[in-house]
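**Student:** In structure tokens below, several structures.
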Structure I
Amino acid sequence: MTLEQFFEANTRVAAAFSGGADSAFLLWAARQYGCQVHAYYVRTAFQPEFEWEDAKRLAGELKIPLTVIDLDVLDYPEVKANGPRRCYFCKQKLFMAMWEAARKDGYSVLMDGTNASDDAGDRPGMTALSELKVVSPLRLCGLTKEEVRRRSKEAGLFTWDKPAYACLATRIPTGTMIGKDDLIRIEQAEAGLSRLGFSDFRIRLYHGAARIQVTEGQAVLLMEKREEALALLKPLFPAVLMDMECRKASV
């Protein structure tokens with residue numbers, strides 16, 4: 001099956017939209033192939049502000065209606081506790097909220113941007129999508145992340161080279177209860193390092209301290225901007241650490 005064939009068979013679709021490269025390309029393809037598509041973005045404490053700004057920009061450029069759903073995922077004890085199945089429970093709540101809104105708007109199909117490169121065995125959230133009958137056209141059509149980026153670039157989408165971004169909850173060790181204050185500090189820290197020129201990095205909470213993970217290509221930059229980074233992070237965290245095991249670049 002091709003994406004064109006998928007949208008020929010599904011002419012009116014609701015789309016879970018994160019502001020990332022995959023869901024952005026999926027919205028573009030839906031519009032390209034004549035599908036009536038409506039995007040749904042769930043705002044939670046786990047999503048940084050730049051994701052919301054990218055989502056608004058992309059939806060505006062494609063002229064696709066965008067509904068925003070505010071959801072406090074920390075109201076759910078199974079999410080806040082941050083156990084091994086936190087991602088499953090979180091996805092369940094997010095997509096239940098989107099399904100409710102989509103059905104009220106008259107949609108019977110809800111799709112997301114999971115692609116053929118995503119490993120279902122490593123993503124408990126994908127189990128929730130399957131249980132809730134969320135369709136993943138990119139995966140169904142065999143489109144990998146590399147292919148999505150290539151086609152997005154050809155389509156002129158600004159998201160074509162946007163690094164993969166895991167939600168802020170992934171910065172907190174499994175088993176450590178998630179607090180909203182921790183999420184705010186982490187988001188502020190990552191936004192600050194972005195302004196210093198860093199990209200594709202993470203600030204992870206480690207016994208209350210900030211553990212900086214950068215790619216090997218930016219390790220030298222971190223040393224060069226050490227004082228600026230410390231000035232930014234020390235007011236937010238009691239200690240600042242550098243992870244010597246550099247993270248792999250996101251795809």
Structure II
Amino acid sequence: MAIGVGVGDLDAATRLAALLDVHVDAIELLEQALVHRSWAFEHGGVAHNERLEFLGDAVLALVVTDEIFQAHPADPEGRLAKLRAAAVRTGTLAAVARDVGLGAFVRLGRGEDASGGRDKDSILADTLEAVFGAVYLDQGFATAYDLIQRLFAGRLVGLAAHTESLDYKTSLQELTALRFRLLPRYELSEVGPDHDKQFTATVSVRGEVVGQGIGRSKKQAEQRAAQQAYRQLIEGAEQPAPSARPR
């Protein structure tokens with residue numbers, strides 16, 4: 001597959017394959033997985049990695065789904081879905097990419113490189129998925145499965161053990177939509193200087209405050225408020241109804 005790369009680029013792909021401990025026959029395919037569209041544009045529109053990213057995203061989702069399905073036989077579908085979402089979100093993929101030093105191998109345009117693109121979550125996550133896609137095409141599903149399992153095994157265990165890693169805002173929204181046919185409402189306040197702000201989020205359902213959270217970012221505060229609200233609503237539903245008072 002000719003994609004207009006030089007010998008140095010192919011050497012980088014070879015070094016990455018060795019780092020990942022995976023054999024690749026068509027090394028040009030792995031090199032294409034490292035080509036960001038900004039680099040492709042500056043080099044005459046050669047093939048970039050977005051098609052491989054599309055494929056790798058699907059391969060990753062299947063492997064992660066199989067792993068958590070086998071590891072959590074008693075968990076309901078909703079819990080498995082949340083674990084999978086946490087495992088394949090951009091932040092998690094970027095963290096895995098940083099663990100293997102993937103940023104050093106990415107082919108970026110000059111502007112993207114100068115702006116810190118090698119450490120951007122979105123670029124790292126997309127490139128990692130493209131690598132999975134390339135390995136799948138070149139070596140098949142079993143090899144891709146083994147690579148993903150090795151890279152993600154520890155994080156899957158960590159996500160399962162720490163429920164705060166899950167998206168409580170989504171969980172709360174699903175719960176209130178099902179139970180009350182409405183969505184929670186959030187109110188935010190902040191204190192402190194720009195370099196050291198503290199945010200407080202309050203979440204209400206049917207006009208009643210059901211959770212509050214404090215954090216260093218708006219997202220963190222809302223997640224903590226949603227977590228408190230979700231647990232309160234779930235625990236409230238599990239309480240037995242009071243018996244009728246005798247007349």
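Each value in this text was obtained by applying a stated rule to the coordinates, not by laboratory testing. These numbers were taken from a predicted model, which means no experiment stands behind them. Cβ atoms are built from the backbone, for glycine too; each structure is taken alone.
**Student:** Where is distance in nm of label points 7 Å out along Cα→Cβ at positions 191 and 223 largest, in which of I, II? Working shown, then result.
**Tutor:** Details: I: 3.1; II: 2.3.
Going through I, II one by one, distance in nm of label points 7 Å out along Cα→Cβ at positions 191 and 223 is largest in I.
**Student:** Turning to a different aspect of this structure: To which of I, II does the computed value 21.4 (mean count of other Cβ atoms within 10 Å over residues 111-118) belong?
**Tutor:** Values: I: 21.4; II: 14.2.
Of the structures listed, the value fits I.
**Student:** Still on this structure, please answer the following. When you work out mean count of other Cβ atoms within 10 Å over residues 63-70 for each of the structures I, II, which one comes out largest? Provide the component values of the computation, followed by the final result.
**Tutor:** Details: I: 13.5; II: 17.0.
With respect to mean count of other Cβ atoms within 10 Å over residues 63-70, the highest-scoring structure among I, II is II.
**Student:** Also, I was wondering about something else. Upon calculation of distance in nm of label points 7 Å out along Cα→Cβ at positions 15 and 151 from the atomic coordinates, which of the structures I, II produces 1.1?
**Tutor:** The read-out comes from structure I.
**Student:** Supply the structure label, taken from I, II, corresponding to helix-only ellipticity at 222 nm (-39500 (n - 2.57) for each DSSP H run of 4 or more, over all residues; to 500) with the calculated value -19500.
**Tutor:** This figure was derived from II.
**Student:** Suppose log10 I(q)/I(0) by the Debye sum over Cα atoms at q = 0.16 Å⁻¹ works out to -1.11; of I, II, which structure was it derived from?
**Tutor:** II
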